[in-house]
Structure I
Amino acid sequence: MKKKVVVALGHRALGNTLPEQKAAVKRAAASIAALVEAGYDVAITHSNAPQVGMIHTAMNEFGKSHEDFTPSPMSVCSAMSQGYIGYDLQNGIREELMNRGIYRTVSTVLTQVIVDPYDEAFYTPTKVLGRIMDAEDAAIERKKGNYVVEVPGQGFRRVVASPNPVEVVEADAVNALLDAGQIVVAGGGGGIPVLKQGHHLKGASAVIEKDLTAGLLAEQIDADELIILTSVEKVCINRGTDKETELGVISLDDAKKYMDEGHFGVYNMLPKFQASVSFIEKREGRRAIITSMEALNDALKERTGTVIK
C-alpha cells in the first residue's frame, strides 16, 4: 500500500510577493512531484504569513477609504490567502506532474480549524501583522477590542493570538480526495481559525501555527509520515555555541528531551518538534522529517535531515 504523507511548506517555499511566489512554487512543485513519483499519497499545508498580512492590509486600507465597505476580519483574510496560494500550488504541481508523465488531479480544500475560545493565547496575543498605523488609528483599533503594539521608529501594528489547533473540520474531505488518488492542498496558513458555537463556526481573530496544523491534519487522516520543509538541512542544538550539533536520526525520547532543555525557539523550530512528537506518539511506525526542499530526497533515505521516529 502507498504511504500517506503530510508535507508542510515553509515561508521559503512561497516567497513574499506574487512574482516571488510563482517562482518559489515551481521549486516546491518539483519536491512534491518527486514524492508522488516515489509512490506517496500527498497532502500539503503551507505558510501564509506575508500573504495574509498583505491581504489584511489591503482590505483594511480599502475599507478605510470607502465608507460603504467594511474591513475584512482575519478569518476572511486567511480564507482568501488559502485560495490564491492554493491556485498557484495546484497549477505548479499539476504542470510538474504532467512534465513527468503523471496525470493526477490537484485540489485545494478551504480548511477551517477549530480553536478553543479559552486558549491562553487569546489573553496574550503575539503575532504582529497588517498595516502600520498612526496613534489615532491605533486608538480606534483598541476601541474595537483589538490588541495593538507600538513598533519603534515605525508606528503601531495589530497583534493577534496564535491558539493551538483543536480539530481540522475538513479532514474527512482531505482523506476522501487522497483515497481518490488526488494531491490535496489543505490547512493553508494553519487553517481558517474558527470557534465552535453549536452548529455554527464563527471566525476567530487569530493566526494558527501552520506546523501544528500540519501535525494535527496528519493525525486526523492517519498519515504515515510528516515532512516539514524549512530553510535548513538539519536542525541544530546548542545553536550559536561551540557545542552546536546537527541532529540526524533521533528517537522520540531524544526529541522530547531537546524540547525540554529549551534548544528550539518558540517561533522557529519548537512548533515543528511539537507537531512531530504529537504525531509520532499517536501510532507506532510513524516518522517525521525536518529538512530543506533541496535535501528532501536524501532525507527520505535518512542520509540527511533531522528524522524523528
Structure II
Amino acid sequence: MSDPILSIRGLKKIYAGGLKALDDVDLDIRKGEIFALLGPNGAGKTTLIGAVCGLVRPTSGTITAFGSDLSIEWRRARARIGLVPQELSTDMFETVWRAVSYSRGLFGLAPDKLKIEEILRSLSLWEKKDSQIRELSGGMKRRVLIAKALAHEPDLLFLDEPTAGVDVELRKGMWEQIGALREKGTTIILTTHYIEEAELMADRVGIIRKGQILMVDDKASIMQHMGSTEAVLTLAKPMDSIPDELASFSLTLGEGGLSLIYRGGGGEGDGNAEVAALTKALIGAGVDYTGIDIHDSSLEDIFVGLVSEENGEAA
C-alpha cells in the first residue's frame, strides 16, 4: 500500500480552561479516497480539520501531508489542501467570478480564466459568474465556497458539513459533484450530520467522540462486523414463554407474548441466515406465526449504538 497522503499522530488540542478538543488522535488518509468523519456536535471534527488546515495550533502531535511535516513545511503542504468551511465566510458584495479568482491568487497561482470557467461550470455556477454572492440562494453560496476551495487545484479537499442547510435536491447534486472530484483524483475528507452521505459516498468511515477516534474502517467492513439483524415475528397465538426448542436463538418475547423478537448477526454472524433457520425451527416446534418484519442495521444504527455505548447509555 502506498504512503498515506495525510498522516496524523498523537494529535492533541487543549484549549485554555482545560477543554480537550482532540485527545491523542491517530489517523491516516489514503490517496484518492473519500473519507467520512462522523461524530456528534462538539466531537472534535472541525478542530481536527482546523489543525490540518492551519487554523488551529495543536497542543502536541504531528501532522504530515504529502510527506511534509506541517509544523515545518506548512506553506508548501497547505498550498495543496483545500477547505470548504461550515460558515459562509466570504465577501457577500463580491461577484462569484472575482471571489473565486481571488482565492486562486491567494496561493500564488497565475490567473487562469479557463480553469476558473471549468470550475464554475462543473458546479453549475457559470450563469451566476457576474452575480454578487449576496444575491445567491443558500445552496448556490455553498457551491461558491467549494469553487473557492478548488481554485488553487488542491490534491486534498476538506468538506466540513458541505450540505448543511441545503435542500434534498441540491444535496444530491452536490454528492454527484463530490464524486466527480474523486474521479479526477482529488482526495476528499468530509464531515457530515447526514449519515446517509457517508453510507452513500465514503470508502472509509471514522467515528470521533470527545476528541477521540473510536474506530476507522472500510464502510463494508463496518457493516459486516458491526451490523446486526432484527426480526419481529407476529405470533398467531400469544405465548407465555419461549419454547426450549428455540433456546439457541437470541429471542425475547414481545409485549403480551404476541411476538418474538430476534436480534443477532453481529460480528461475523449472518443474521438473515439465522432468521431463516429460526423460521424452520418455529415450524418444528409447532409455533405458528402470521408475519415477519426483518431490519438490517444501517450505518446510522451502528453509529448511534457505538456513540451511545461510549457515552455509557443504553444503545
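Supply the structure label, taken from I, II, corresponding to helix-only ellipticity at 222 nm (-39500 (n - 2.57) for each DSSP H run of 4 or more, over all residues; to 500) with the calculated value -12000.
Structure of origin is I.
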**Study point:** Structure responsible for 28, 45, 21, 5, with P(r) over Cα pairs in 20 Å bins from 0, in percent calculated and labels I, II on offer
**Key:** II
Exercise for review: Identify the structure, out of I, II, from whose coordinates log10 I(q)/I(0) by the Debye sum over Cα atoms at q = 0.15, 0.16, 0.23, 0.26 Å⁻¹, for residues 106-177 alone was calculated to give -0.51, -0.58, -1.16, -1.38.
Suggested key: II
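With distance in nm of label points 7 Å out along Cα→Cβ at positions 162 and 186 derived from the coordinates and found to be 0.7, which of I, II does the value describe? Write out the running numbers ahead of the final one.
On the way: I: 2.4; II: 0.7.
It must be structure II, since only it matches.
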Exercise for review: Using mean count of other Cβ atoms within 10 Å over residues 50-57, single out the structure from I, II with the greatest value.
Suggested key: I
Practice item. Have a look at I, II and say which one yields 2.4 for distance in nm of label points 7 Å out along Cα→Cβ at positions 122 and 282, as calculated. Key: I
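Taking 3.6 as the value of distance in nm of label points 7 Å out along Cα→Cβ at positions 114 and 154 derived from one of the structures shown (I, II), identify that structure. Can you show the working numbers first?
Values: I: 3.6; II: 2.5.
Computed on structure I.
None of the figures in this text is laboratory data; all of them are computed from the coordinates on show. As the structure is a prediction and not an experimental result, all values here were calculated from the model. Cβ atoms are built from the backbone, for glycine too; each structure is taken alone.
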